[in-house]
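What follows is a set of structures to go through.
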Structure P
Amino acid sequence: MHVLYLYQHFSTPSGSTGTRAYEMARSLVAAGHKVTVVCGVVDTADTGVPATGKRITHGEVDGFSVLKLDFPYSNKHSLKKRAWNFARYSVAASRIALTYDYDLLFATSTPLTAAIPGIATRLTRRKKPFVFEVRDVWPDLPIALGGLSNPVAIRALKLLEKLAYNCSHRTIGLAPGICELIDQRRSRGSGQSALIPNGSDLELFIPQPDRVAGSPLRAVFTGTHGSANGLDAVLSCAQILKDRGRTDIEIHMIGDGREKEALQQRAASQRLTNCAFHPSMPKVELAKLLPTFDVGLMTLANLPEFYYGTSPNKFFDYIASGLPVINNYPGWLAGLIQEHDCGIAVEPEAPQVFADALEKLADEPELCRRYSANARNLAEDEFGREDLASRFATTLEGALTDFWESKQR
């Protein structure tokens, strides 16, 4: 089977962004399949394909092909510029999908426009099996975050969402809420979505021995510093810890994003010396650093759309590293943390409770060690990348088989 894999933000572990597409492509190759990834150029990514200045650059990465489209993208760009970039990628990827030789088309969001090439193949004479993967719920999330308010654009995206779900032969969701939403919004008789969340790289992230007694408790947040990530709550927590005189608790934030400068300015104006900001780093470097911390912080803006509809990479990196997790919003991840006794789930918009949780872990090292062991066990038992990748390959193989069987009926 030759899979045409469409993901605009593709990166190898040498980049400082998610590597799900890289890992899944490798798993397909390991299963004996051929893969061609079609991606763009992202400032936090490393595609493994050198820049040539050409509109399309061909390369080979760890056993699969990469077609890199020269459409630069950054999360720091304006909404208009990002939307234009998404549109350019979807048009170019559609041309490839309609002309390239392959057996199955796989597209993964975000953005939702990633589904356009699959819709195009379904609505034209070029019939190909199409599998669509949903990482975040669009257009619900941008509407909830206030980034999308134009009624015409909202109607257009809702139509695109409906077409994406109904034109795909199979769908994959990264969180339970995503799967439920897909199954609710598409036509009846389309089958259930496969739940394949992000996973833990168990061989890359290795827990370190217990921290030295009496050393500061070091909490860490990794990832994008954007409006969706709710990092003001972390600074509010830091202010409370400062007021309480808890100089034995440090908060570190690793990453970049549109809100980072404002967060740094707030930390400086409030003299939050218990907070430290660090630049983004390649995943291979992050894997060395993350296990040296004591606690992972899982924060998001308090929006119902986030409760069951996200599968954040950072959570799976935390538990692979054996870090207890403090989570500040209800839903799927909060339930996992409580069920598997691997951290503390606090209510949203409650910085006092957030600070209490950090103090509890600082004051009870045995509890911290128990959470740490349980976190790694959860990663190994339920979210190992290899097991999830095998499920992914089986889902695509099943889609291709079902497609050809339906043709023969």
Structure Q
Amino acid sequence: MKCQAAVLRGVGKDWEIHEVDLDPPHAGEVLVKMSVAGVCHSDDHFATGDTVPSEDMVEMMRAAGAPMPSTFPLIGGHEGAGVVVEVGQGVNSLKPGDHVAMSFIPACGSCRWCVTGQSNICDAGAHLNDKEMTDGTVRRHLGDEALLAMMQVGTFSEYVVASERSVIKIDESIPFHAGALVSCGATTGWGSATVSAGTESGDTVVVIGVGGVGMSAVQGARAAGARQVIAVDPVESKRAAAPSFGATHTSPSAAEAIELVRELTRGLMADRVVVTAGVVHTDLIPVAMMLTRKGGTCVLIGIVPLAEFSVPMILTDMIYSNKQLKGCLYGGMNPRADIPRLLSIYQSGGLKLDEMVTHRYQLEQINDAIRDMRNGRNIRGVIDFQPS
């Protein structure tokens, strides 16, 4: 079939809307008609080159005999929700007409990580930057070119063919924009504060960067019982919105938050620091660690550009103060179990998702959506495929 999709041809390029050819689902796959796709900062890292290996890195990979990435051309998007249109052979958990959310990390259910409750790092995720699907063949074409779909879903497209492992059924009463947000940003943010950071009742939590992921982290921290949540962001409108999501204090920068946190905690500093900036430059890490108390935890969610190898850190401070700096993927959540759980919390009023959607765009406005995100105009923008 043919459908419209947003395609990126390289670093520094704008997104282009093309009519692409989409093959039918093979065994274990489903065809989904997209309703809403979220616009996450991760979608922009390919255009800016933050997650694209530099020439030096490519040479090192060649010398090591590592498989060479082939990123472009790329259909973007990894957040989204829609309706199943067709299922391939052997698909048992879904049927046409089901409402679904996409999961940017698939869950095979049988690898070491899945069976120990860590499906956010499922081994199937190692193949997300391949143009080929699980059977080694391509589903998306632009003329003679094979297209990579971001995270093997590529939700900036009217239709998506994805593995059953990457699609999660949701209740039909859930609005599609809510299903889209929990497919990445809301789940990652909520989990980063609750699961990965381990927020406890009475804690002081600092969240650095309050876009879609960070605002969800603020909500997760308060739900876990945090007494004080400091939302840090240079954008005034986001700081103004943060109290409605549960922040007790705000700061325009991490550096300026140091004195505020010192005063609030009588010098103890924050129990948990969650770094959710859209792009995390390495000079932010030592500041985040300064905000972290003895024995505290600093969780890194935002992407650090691949070109920034060296991180300035005072390692003796980590040792003597028993601090922990940890990485976090998908908030440490189990998407197949936690996405429906978060949607249940949303339905009961415990998770604000409607309020996070600040602008809606049509697919042909994708470059406007990306520019607005870069300029801090959105908590979360979404692409709406449904007729207005």
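Values in this text are rule-based calculations from the coordinates and carry no lab data. Predicted model, so just to flag it, every value in this text is computed and none were measured. Cβ atoms are built from the backbone, for glycine too; each structure is taken alone.
Per-structure values
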item: Read-out helix-only ellipticity at 222 nm (-39500 (n - 2.57) for each DSSP H run of 4 or more, over all residues; to 500), computed value -7000, structure in P, Q; result: Q
item: Answer label among P, Q for the case where relative contact order in percent (Cα under 8 Å, 6 or more apart), calculated from the coordinates, equals 18; result: Q
item: Which of P, Q yields 0.80 [FRET efficiency 1/(1 + (r/R0)^6) of positions 204 and 356 (r between Cβ atoms, R0 = 30 Å, to 0.05), calculated]; result: Q
item: Parent structure of the calculated result 60, given that percent of Cα pairs over 15 Å apart, for residues 156-227 alone is the read-out and P, Q the choices; result: Q
